[in-house]
Structure formats: structure tokens, C-alpha cells
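What follows are several structures.
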Structure P
Amino acid sequence: MIPAAEVSEVIARIDAAIDEASPAGAALATDGDGTLWTHDIGEALFEGILAEGYVGEGALAALLAEADAHGLELESREDPIKVAHGLFQAYVGLRYPEDRMCAAMAWCMAGMSTFALARYCDDLLERHFVLTKRFIGEAHVVLRHVASRGVPIWLVSASPLAVVDAAARIVARELAIPPLSVIAMTPSVEQDVIRPSIAGTVIYGEGKRTSLEAALGGRTLIAAMGDNVFDVPMLTAARVPVAIRPKPALTQVRDRVPGLVRLATGSHDPRP
């Protein structure tokens, strides 16, 4: 079991790390799904894209290539939506890797404009997924405190960039804190149209850490928050690693993250 810590203890440790690094040279990083909110916005977007029929011919060849590379049998090879659904079912059945599925979710709407996707993500999170009703309060207490110290916050997620951007705006608005910097699974784009591939690093596991390290530009990672095993590289890089409602997979490898603590559920801000 990961040892539990109240928010006051975690904030005290973070404050000490900030004071040592100075607010101008510090940063906090956090995962999104399962850490700042419950459930998975990447999967919610994927389900919506399938339901709306936005997986089209532009993605078909790349989806088939993914299926063939992993020896997957498909119900159909002509219908892009059925092919995408087949990949997801293989992922659920542990026959298709999670990092590849996360990547496919970011480009499966190939042919869609970035503007249309951004608008769709805003509507999805505000009206259907209702992100504000899924907030994980104890994690937001830490964000609000760190922001009050003038320390920038990076949101690092394996979910698609468009939906993570939308979520980051909602979090900042609801907590009344400065905008969050976002690192997320980013599709290739040509002339504002999504292409069926990933641009740059796959933001998953070690990719989270390396992308964050490049973005920080020498800042000290004073704290990081995550809930699952693929957050381990990012958590290990932080001076104060914090587990938020950890999944069993993270608990099983807790010894790989020195100093890891679990933020007590229901923690509240001790300040008046």
C-alpha cells in the first residue's frame, strides 16, 4: 500500500521544494484522466467520434495497418468505424497495446479540421461528459495552492491534444488559476486538417517524462501527480511524487518511485 498523506502534509513538502528551487524556477506536472477528473476523456472523445461517424476514409488505411501489424482479425475491412471499433475491442481484450490505442484515438478522425474537432471537444466536455461533475477535489486543492505560489502547471496526458486542451481550459476556469500548459497525444496536421499519424513523441510512459523534460527548459519539477503505472517515469522525476486514487498497477510498483505518497481522499484546503 502507498502511504497516505493529508493535503496539509503534501502542501508542506511541495512548499519546501518550491522554496528551494524558487517559484520562478519550479514547475508542477499532473496527469489528467483519473488524477484531475474521474473517467477517461480520450475514450469519451473516441466513443463520440464513432457515434457521430467522424472516422472516415482518411483514417482507414492507417487503422488497417495497425490491425495487420498486430495480427488482429476484423469484422470488416471496408467500414472505418467498424475497423476503429475492432481495434478498441482488441485493446480491451489486451490484444492491442494501450499506447498504440491512445495514439489511434488522437488521429482516427483524420480528415476533420482542427477547428471542428476543438469545437466538438468543448461541447463534449461541457454538455455530455460534464467534466466539472467529475473533478477529483483533493488533486485540485494542490493545483490551487501551487498556482497561488506562482508556479506554472503542466498537464501531461496520453489523451488526444484537442480534448486535453479543452479540459485544461475548464480546470483553469473553475479553479480561477492561470492557464495550464498542455502536453498530450498530438496528431499530425496539414493545412489545419488532421492526418492519420502522430506528430512527435508518443505521450505515454517514458514519453511523458521526456516530453515534459524538454518543455520545462531547465525548471525543477517540484511535484508530479498521477494515478497509474504509465505515470511512473514522470513521478520518479519529481521531488514530491503524489499518487491520486492510485490504480492497482501503480500500487504494485510503488517501490519504483522513492517517496511516493497517496493523497488522502477527501482532503481539503486547510487554509481559512
Structure Q
Amino acid sequence: MTEPVLTEIDEGVATLTLNRPRVHNAFDDVLVEALTEALKTVESERAVRAVVLTGEGASFSAGADLNWMRRMVAAGEKDNRKDARRLAKLMRTLNQLAKPTVARVNGPAYGGGVGLVACCDIAIAAKETKFGLTEVRLGLVPAAISPHVIDAIGGRQARRWFLTGEIFDAEAALRMGLVHQVVPARQLDAAVDAQLALLRGAGPEAVVQAKALVQRVVHPDGKARRSLDEDNADLIARLRVSPEGQEGLTAFLAKRRPAWQ
């Protein structure tokens, strides 16, 4: 069985690669668990100074895997809630990792893939990259990733992109703050390396404390943030088993228009 997440540690940098290129590195429960564990492992490695997150092949991450979605359509609200909480735990683990993180956005990022980008401290995207928060097209909302995406792009931008499900390009992602830099694909590695060099030049403990400082200032009540994750998991579970969510998911899987169109 192919490992869903590859880990490579070199000169103090841990590179985590989503490794499901045939399905554009789409999420399923196995990948969610594997990435969560990989993050915890590299966090515990004292030699690791920074973490790079990227995707194998042409995509960063296409969001939810179709087979995973089929299982969730058939599952009850309780199982959907557990599933959503696992995804929320992954996002929280990445967002709060005690190492600086760099998203190397090598290709399209949709849904949960956008959440991963938002959770990284630094995000650099290839110029050709497309992004999307398309959950409303399925009668759902980007609940589990919403705190992190809203942190990145702000509430005003979130109102548009959450509500319309539009696809947007890398330049739009840059303008709204989802990514920090956009470069031609051939320059992506050089741009990431430049950021890693800056991180290596800073005091390791100072970098960790600087990251924690931002978290404390922006979200002084960490307990409330964890409660929000649970509330969001409850929300997406309800929507997945609701008539509209069932229609949207079923229509998507059947490659037809949902009834509301």
C-alpha cells in the first residue's frame, strides 16, 4: 500500500508530501490520520527547524476524496460528526504546530486543501494555481476549516468566497492574504528555499515563541477556539445528513445538477 504522506528530513527541514497524486491528493480518513501523525512526529524531532507541506504530482490537494464522500453520504450524523472532528483536529494540529510551517502550493487547492494552506505560517503558490471553497455547491459549508481560512483572508473576503463557491486564481489568493507570495512554477523551490534560509537564520526558540505570540494575541482564549471546532463539526455533520446536503452530495457523485439548480 502506498503511504498517503511521505516524510523527508534534510538539513533541519521536514518535508511532508501528500502522496495521492492519482486523486489529486484528495482527503480521506486515512490521509487525515496519517498527516496528523506525521505532523506530531516531526514536531517532536528536535533537529527539525521547519516544516514544508506540499503535494505530489500536479495538485496540492483537491479537497475531499469521492469514495470518502460516498461513505459519508451513507453514514449517520454521529459518524459524520466524528469524521468532521478528525479533520478539525488535523487543521488545529497544523495551525498550532510548535515549528514554523511553509506551504509549497504546487498546484490546485480546493476545500480542505485551502484549509491546509491557511494553517501554514508562510504560503507560497505557483502562479498557475487555482483555489476554491466550493462546499456550497454541494449544499455544505467549509465548517472545519473556516476558523483558519477566515484568519487568513478576513471575514469580508470569506463572505464572498464561502457563499459563491467561486474558483479564484493565485493572484486573488495573494491579494486577500491566503498566500504570501506567487511565483512561476519553475521558481517555486527557490522561493521556498529563500524563506527556509530566513527561518534558519533566526533563533530557533525565538521563532517558536514568535509564532505562539501571534496565536495568543489573535486568539487569547484558546479554549473558546477548541469549542468552536466542536460546534463547526456538529454543523457540518447536520448539513451532510440534511435533505439539501444529501441531495447536493448525491448529485455531485452522480454528475448531475442538484435539484436547487
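Say we calculate distance in nm of label points 7 Å out along Cα→Cβ at positions 42 and 186 for every structure; which of P, Q gives the highest result?
Q
Could you tell me which structure in P, Q was used to calculate Cα extents along the principal axes in Å as 55, 42, 41?
Q
Which structure, out of P, Q, was helix-only ellipticity at 222 nm (-39500 (n - 2.57) for each DSSP H run of 4 or more, over all residues; to 500) derived from, given a value of -17000?
Computing helix-only ellipticity at 222 nm (-39500 (n - 2.57) for each DSSP H run of 4 or more, over all residues; to 500) on every structure in P, Q gives -17000 only for Q.
One of P, Q was used to calculate FRET efficiency 1/(1 + (r/R0)^6) of positions 194 and 242 (r between Cβ atoms, R0 = 30 Å, to 0.05), giving 0.05; which?
It must be structure Q, since only it matches.
Name the one structure among P, Q that relative contact order in percent (Cα under 8 Å, 6 or more apart) of 28 was derived from.
Considering all the candidates, the number was obtained from P.
When mean count of other Cβ atoms within 10 Å over residues 34-41 is calculated for each of the structures P, Q, which structure yields the highest value?
Comparing P, Q, the top value of mean count of other Cβ atoms within 10 Å over residues 34-41 belongs to P.
Tell me which structure, out of P, Q, gives 3.2 once distance in nm of label points 7 Å out along Cα→Cβ at positions 10 and 50 is calculated.
The value was obtained from structure P.
Just so you know, all these numbers are worked out from the coordinates, no wet-lab data involved. Small disclaimer: the values here were computed from a predicted structure and weren't measured. Cβ atoms are built from the backbone, for glycine too; each structure is taken alone.
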